[in-house]
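Structures for review follow.
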Structure P
Amino acid sequence: MSDDKQYSILNPTRRQALTMMMLASASGIVMPGLIGKDKAFAATPPEKPTGQLIIGFSQEPTVFNPHLLHIEVDEGIHFSIFDPLFGVDPDGKFFPQLAAEVPTVENGGISADGLTWKVKLRDGVKWHDGKPFTADDVKFTLELLVDENFRSWRRTGHDLVRDLTVVSPTEITWRMEKPFAPYPSILAATFIVPKHGFENEADKNTAAFNNAPVGTGPFKWVERVAGDHITLEANTDYFGDGPYLERVIYKYIPDLTVLYTQFKTGDIDVAGLQWITPDHYEEAKELEGKTVLVVPGSTVESFTFNMERPQFKDPAVRQALYHALDKATIIDALYYGLPAPTESYVPQQSFYFNADLPKHEFDLEKAKKLLDDAGWVPGGDGIRAKDGVRLSFSNSTTAGNHIREQVQQFVQQSFKDIGVEMTISNLPPAVMWGEYWMMSQFDSVVVGLDFLTGADPDTSDYFRSTSINAKGGAGQNNWQYASKEVDDLLTEGGQVFVPDERKKIYLKIQEVVRNDLPFLPMFQYATVRGYKTGVEGVNYNVNTRIDSWNVGSWYRTA
């Protein structure tokens, strides 16, 4: 394998894996590879694609254009089919993909002031349909993301690009309207799509491409059986190392207990998102022929509000609900003590993590007093109300996630004890994380999110007031949170390039968000991952949002 795609992997025991922590660095988050006791030194990949792997996902990928509104599970397919200009490895370092080299100040790809960019592209790369990849495709992709008529999942950073110029088929230049420090990390999460895939399409949101994508990546689209699986086949013309598998099948298994059972019986080779639930860990780690380990993750689980609902506009309500949330019991009793409680959306191993935020306190009496003092009075049915608004709302999450469902039932009772009515309304993943989530149609949800872009601390997509899809924006601000102070701080942080100086700004943003509580942070994930012994190349990457970020490097020896 080439140097830019091969990563060294440590081999701690499972016991060590339980206690191993990620390391912090000025660039952001670092996560060492974790391998179970059945793994020895890496084997040699096959000369040509061989065999297949079945990867189980508890959520169904449904969005195959990587630039339409989507969630993490969709990126399992995106990483298989497409490539960005450059990627980010588990150590937070960029490596070239469609770009011939990662642009830097040192190699002349980026000017010293961060405003002028020149990207050299690989020559000879082909799309899956045989047509050549060129700089025109890069230009088209960056323009598509800011097209006002396109339902873009992210405009942040791309909206600062000016004067896109195709110098040659293998070189493109542009300038930034102003310096924006997170842009390299954003580009590392921006898959390039073919210009010709959208020609003669009146509406790019409904283009045929969106249901039969064509990329440059290690695997090619074969079929989707809705509600069951997606099949991909090897791209034997891939420009990089691999792929080493003939086929990859992403199987949709919504019930997490069934997902674990199929992993246990060998019906699936890899337990992907949402992995193995903590209640099965003790059994799973002793399974023969399986590699099972605990992996620290950057995902933060939260109880999230729709801030436009009248029940949640009063900050006293959000504060009271946080006091009524028994995080410690949830973590210990339902998650077997594996996750780490948190007050922030930033992973605790990040250089930018604010360790000085107020600590959560579970106290039902304080919760009641907050509501009493704010004028929320219990009615005849015990449910509080104020100015004609009952303190009643629904809470939703993925149907079939039995631990989250237990969390909901536990929280429901705690809230009832302080005069708050919470009904449970769960939905299949494709519905839950579709427009219901993206267009803020919910009252409240239980959700796990990766807020950072790679190792960069910018969270404009989640907190900037212009990133609300339900109000015509583009991003992931689905709680409809609006704070001028946070907007201003995000603007300031995006123009600072020295990590120590940037850190002060992002510490303050965390402080403001913790005070405003658009969501109640519960814990940072520590997830139980598993795959069959004999599956090689799996390397978990905290700087991406999905396990299969490097599926082109996976292969099997058994």
Structure Q
Amino acid sequence: MGKGIKYGLCVLAGAVVLAVATAAVPPPDGFRMGRNMEVLVNMLRDISLFYVDDVDPDELLSDAAAGMTAGLDPYTVFISEEDMDTFQLLTTGRYGGVGSLIRKSGDGVVFAEPYKGSPADRAGIVVGDRILEIDGQDASAMTTEQVSSLMKGEPGTRLKMKVAKFYTGDTVQVELKREIINIPGIPYYGMLPDSVGYILNIDFTDEVSNDMRNAIMSLREQGAKALILDYRNNGGGIVQEAVKILSFFVPRGTEVVSLRGRNPEENAVFTTQQEPLDTEIPLVVLVNNGSASAAEIVAGALQDMDRAVLVGRRTFGKGLVQSTRPLGYNAYLKVTTAKYYLPSGRCIQAIDYASRAEDGTLSHIPDSLITEFRTAAGRRVYDGGGVMPDVRVPAEYVSRFAYVVYGKGYIHDFVDGFMRRNRDREIVPGSFALSDADYADFTAFMQDKDVEWESDTKRLLARLKESAEAERYMDSIGVYLEGIEANLDDDVRAGLQLYRQELTELIENEIVLRSAYNAGVVEHNMAKDPDVREALAVLNDPERYREILASKDTDRK
């Protein structure tokens, strides 16, 4: 696939940049660099020799590397030889293995999601099959990390497993041949009502643009007259793939993104190099706070060129470019060398990448740090962190109760029983719905389960009471606060009813996953997805669509 060649070129380019940068360092900085390197080496040596307890030199190096990069940005990191497999998986989407997610269940590990068409899938592995033995090693009490390490390996090699089958409980011997597992960057595309095509793009791994091209052409053959591109929770990847995807929708030779770094060697301008597939088809791009890096390039560039309407929420704000540089002994430094700039001139990098809420959203950005830019049609857009949508859709709230129930594994456990009781029931992703009787079964199942939770409302109320006591307001408002608290019921029974809709969706998704893979889950959720509904509303109102692209400014923040 050319991946090894591209990776080698990336490393070589990093080495060239290092040589140029080192030669350009003024003598005082050169002296300080040499002095500090000597101090660091001496420190590592003396700790290894004289510290009261034995120390692991590899751990010392990792700790030192973490300390050196802690004051920089979150993306400049040391990659040890042991971490390279994970790094390559993130950049290529491929690994050698049997093709299934796994999860902890009780004392052991079970298959959680065999990928469609993978060696595990072809061997008849289903969700819930329990792993007992791998190549003669007892796996009944292993961790997920231990099992994963044994299952991965060189493509073409074989492994033997003993598995307790989910539906029958029988122990069977399974022989699997490891293959290159390609996690598709586009796991689903299909037709929605009113001749609208939908494409889910979850990453920018190598050659994902080919999958995007195939999806676009297939949807057009099926009669698509408009497209929804879903980049929600897409963490980005290879910038060249983003440029290729943009080339499908804008004229050849269009500037779509530029890089600017401290070292002039890092500066670059990317223009589209291919003939477009369609420069006129209406586009809506879905974004949220999980859309980052290359996903923000695609969304932001299409917005700057007034080529697509963005629907959703502010994107993450990751506009930093990293290069990998060899350090020796199969270790690498992933270091930030430049920033991305969109066609309007704005940078998508969050000004303060450290200050974020628990859900990853940006904290308040002062007006003085926000600069106005203009799209090709003259619409106002802004920097300061990420890309603002043209049409904002409120984020869906997910309760702490639902998080706890799911995290404890109770959803999986209930669905295990449901699937055994309904083994022959046909599950149609687009129309499947949990019945009232099914949810009543879940409620009964949960009655003796331990769910330690406290609602956000009750937590905030406790803080309010503390403040009221400190500021001596309790005499005047204490009775009202006690009345509010009396109406907040955080027991399991109340949570099961209060958050029934969220829990129902989690249960339905797990059932559909076991019957129709991840693509079925996407299809199942489509009809009730508020972002998709808003996108369809925009595309089905041509006048509104044109008006947004011609004159609608984005929110400032």
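Any read-out appearing in this document is the output of simple, stated calculations on the displayed coordinates, not a laboratory observation. All values reported here derive from a predicted model rather than from experimental measurement. Cβ atoms are built from the backbone, for glycine too; each structure is taken alone.
Among the shown structures P, Q, from which was the value 22 of relative contact order in percent (Cα under 8 Å, 6 or more apart) calculated? The correct label is P.
State the single structure among P, Q that was used to calculate FRET efficiency 1/(1 + (r/R0)^6) of positions 290 and 514 (r between Cβ atoms, R0 = 25 Å, to 0.05), giving 0.50. Don't skip to the end; give the middle numbers.
Working: P: 0.05; Q: 0.50.
Value 0.50 for FRET efficiency 1/(1 + (r/R0)^6) of positions 290 and 514 (r between Cβ atoms, R0 = 25 Å, to 0.05) corresponds to Q out of P, Q.
When mean count of other Cβ atoms within 10 Å over residues 170-177 is computed for each of P, Q, the one that comes out at 13.1 is Q.
For mean count of other Cβ atoms within 10 Å over residues 306-313, which of P, Q scores largest? If you can, show how the numbers build up before the last one.
Working: P: 17.6; Q: 24.5.
For this comparison of mean count of other Cβ atoms within 10 Å over residues 306-313, the top structure is Q.
Here helix-only ellipticity at 222 nm (-39500 (n - 2.57) for each DSSP H run of 4 or more, over all residues; to 500) was derived from just one of the structures P, Q, and that gives -6000; the source is P. Tell me which structure, out of P, Q, gives -0.41, -1.16 once log10 I(q)/I(0) by the Debye sum over Cα atoms at q = 0.07, 0.15 Å⁻¹, for residues 274-537 alone is calculated. Computed on structure Q. If mean count of other Cβ atoms within 10 Å over residues 386-393 computes to 15.8, which of P, Q did it come from? The correct label is P.
In terms of FRET efficiency 1/(1 + (r/R0)^6) of positions 130 and 426 (r between Cβ atoms, R0 = 30 Å, to 0.05), which of structures P, Q is highest? Once FRET efficiency 1/(1 + (r/R0)^6) of positions 130 and 426 (r between Cβ atoms, R0 = 30 Å, to 0.05) is tallied for P, Q, the winner is Q. Highest-scoring entry among P, Q, by mean count of other Cβ atoms within 10 Å over residues 370-377, is P. Work out which structure the value 17, 46, 34, 4 belongs to, where P(r) over Cα pairs in 20 Å bins from 0, in percent was derived from one of P, Q. Of the structures listed, the value fits Q. When mean count of other Cβ atoms within 10 Å over residues 122-129 is computed for each of P, Q, the one that comes out at 16.0 is P.
Hey, mean count of other Cβ atoms within 10 Å over residues 314-321 derived from one of P, Q reads 25.4; which structure?
Working through the options, I get structure Q.
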